[in-house]
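Bear in mind that the values in this text are calculations on the coordinates, not laboratory data. Keep in mind that this is a model prediction, so the values were computed, not measured. Cβ atoms are built from the backbone, for glycine too; each structure is taken alone.
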Structure I
Amino acid sequence: MIHFNKHTLHNGLKIIVHEDNSTPMAVVNIMYNVGARDEDPQKTGFAHLFEHLMFGGSINIPEYDEPLQKAGGDNNAYTTNDLTNYYCVLPAQNIETAFWLESDRMLSLAFNKKSLNVQRKVVCEEFKEHYINKPYGDIWHNMRNLAFDVHPYKWMTIGKELSHIENATIEDVKAFFFKHYRPNNAIVVVAGNVQSNQIFQLAEKWFGNIPSSENSIKNIPKEPQQNNAKFLELQANVPLDAIIKTWHIDARLTKGYYAADLITEIFGGGASSRLYNSLVKNKKLFSSINCYHFGSIDPGLLTIEGKLIKGIKMQEAENAIEEELEKLKSTLIENNELQKVKNRTESMITFEDISVESRANSLAMYELLGDAAWMNTELEKYQEITIQDIQQYAQTIFNTKNSSTIHYYSKNN
């Protein structure tokens, strides 16, 4: 059981405190309810760009890292399609340093062309290195565009096109910042060797005067049900042929999500999983194969992705995947197999929450979903899933009409 105290400032900023006196450190985690799904389809990649810009200096602090390092702290950030998260870890006695640093960049970044040019260049190089020049780097650009018709999961966090970041102006950046990086769109979690009353006072002192945004209502288009199988064939300079298949699954807070998560463990949870045992170890069709999803808040995708052994025909490999899907749809799995993947899931969640940084991140995530207290009931949701639920959900999602497939051929073969 993770205990915490919660308070909301008058400007809408939510503060959550998790006291843990077993560590001399403290974590300040700020999660903004903005990700790639909140972007203009003609101006994508902005949430990720801001992950870089937020370290480029604010009105009163030209260098974010320097004062934090002097206080014995460290920091990092990440962006997803749903959210952006910033966190710093420092000795608890220096906690106020993190508050004035974070509040100043929430108040306003130092918007200047030099900072924008530097960070824009960094992001553009990242785009080229990981998504254009890297082998298989364009698979998810193509798959998202194939699988989604209207939802902004249609593009990756790096952006839909390189030109969107290349052409970003100071005015574009300012508008995005003052709409999304506001107190009423943020959750601050402080965890570690701290006292709740002290933190609530610091929050009021440093964040209380920051104005909230006027309009934080999300108008994200809902993806219609897919009624036809989608297919794309690609060819590139890669070492092996590859196949990637996806199926639409339910949103994060539904029973279907937990069933889908367990299905990914049944199919792709390490060397004892069904796909590895059958298609890599026994039939020797794939050199590697994985099954996963991204844990997205809105309805997302369950994915099977594999690289074929040289000489194996694409259709043979795809037929073998379909056979495994049919087995799960037609035959109830054994109780002990389901319990094994539940245990594995439970151990992963428990292990993740050992560190105070992970606990802070999880509290912010569940509060973003609706209530930080759900962190303490998450495992129950998995335990409620039955063998019948797994079969029924497999029959629901593994429908050919619900699938998108990319055959990715090597030019060398």
Structure II
Amino acid sequence: MHNDPHLPVFASDALAAPGGLLRDKLALLLDSTGEGIYGIDLDGLCTFINRAGADMLGYAPAEVLGRNMHDLVHHSHEHGGHYPEADCPILKAFRKGESCRVDQEVFWRADGSFFPTEYSSYQIIDGGQVRGAVITFSDISKRRQAEEQLQRAKAELEVRVAERTRELSAALRQVRQLSAHAHSVREDERTRIAREIHDELGSLLVALKLDVNWMAKRVIDLEPVARKCDAMSRLIETAVDNVGRIITDLRPSILDHQGLIAALEWQVQEFSEATELPCEVEFDIAPEAFPPDGAKATAAFRIFQEMLSNVARHANATRVRIAVHLSPSELRMEVEDDGVGAPRAALEAATSYGVMGMRERALHFGGALSIAGARLAPESGRPGTLVCLRLPSHGGREAA
């Protein structure tokens, strides 16, 4: 019998051959691996252990032989709670004729410390019967530490991403509030300028028109002067028309005096007359619905203007469908054409200020703007464009 202290110790000589050759070969094989390996019988008693396994557990190999390995190294959970032998995967598995592989438990050392381990249990079968098991285990402390570090880094990254997301969201809200404030200030300024033009310049033109008419009546016998007065009168009328158009462009009075729906109908008529495009128009207003007013009505009207303006400038369309639906909960406006369509890249480009402006105005009031291919099917086969705005109306009038 050999006594080499560097080779595994066996509880019996059952594996020994003449000259101990088989034992020595087995011992060399077991010691050639850095993993711990030990065997147990049906009672869970150690029958052999290699040097790496004994070193990991802090025992001399001879100290382990014949001892219950569960009681010795697997008696408690990581946090100190008792680990009943009946629950041990190693014993449960091989006694049922199965194998197991576990990487979420710990083994305990002789000095009372523990280490995270990954272990596998395989049956020892002799003569068709299970005689015990071979358990292979390794210390995965470094792997566990790496996993914990990775988890901590992931958690820290998630925290940083969440903080940055909150910062960006706050910045985006501020930008949207600033944009809404800028739109509001611009609308107020447009209203003020339109009022001043109407009150000041409009009054002056009317007074000038009256004076010219007065002069014309008194120089009727002086043909050159009469013709001049008539020409001046026509110029004044043209100026009055232009002033009225400018005032309307700045702030349509119909929006303030008759409300959003009337302003939308007027805008559709203006668009149809200006473009001479065949327009399919639908206004579906629920009797119990109130159109939004105040800032939301202004935003809806300006978006509608931009939708029609884009058709006139870019679509090269031959047909247009315009639909306005108002329910107690929502205002939906659709402008659809059979034109050349708009590439997605152009709609999402950083320089698409018109599209961005419409979307930001809609978002500020809890709405949404979508742009897609048209449902119209022109003979030309062009994709067309469908622009849809949805704004919540909340079933009541919004405060101005």
Given 22.8, 66 as the derived value for Rg and Dmax of the Cα atoms in Å, which of the supplied structures I, II does it correspond to?
I
Identity of the structure behind 3.0 (criterion: distance in nm of label points 7 Å out along Cα→Cβ at positions 296 and 384, calculated), options I, II:
II
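Which structure, out of I, II, was relative contact order in percent (Cα under 8 Å, 6 or more apart) calculated from, if the result is 22?
Considering all the candidates, the number was obtained from I.
By the measure FRET efficiency 1/(1 + (r/R0)^6) of positions 56 and 232 (r between Cβ atoms, R0 = 30 Å, to 0.05), tell me the structure among I, II with the highest figure.
I
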-12000 is what came out when helix-only ellipticity at 222 nm (-39500 (n - 2.57) for each DSSP H run of 4 or more, over all residues; to 500) was calculated for one structure; which of I, II is it?
I
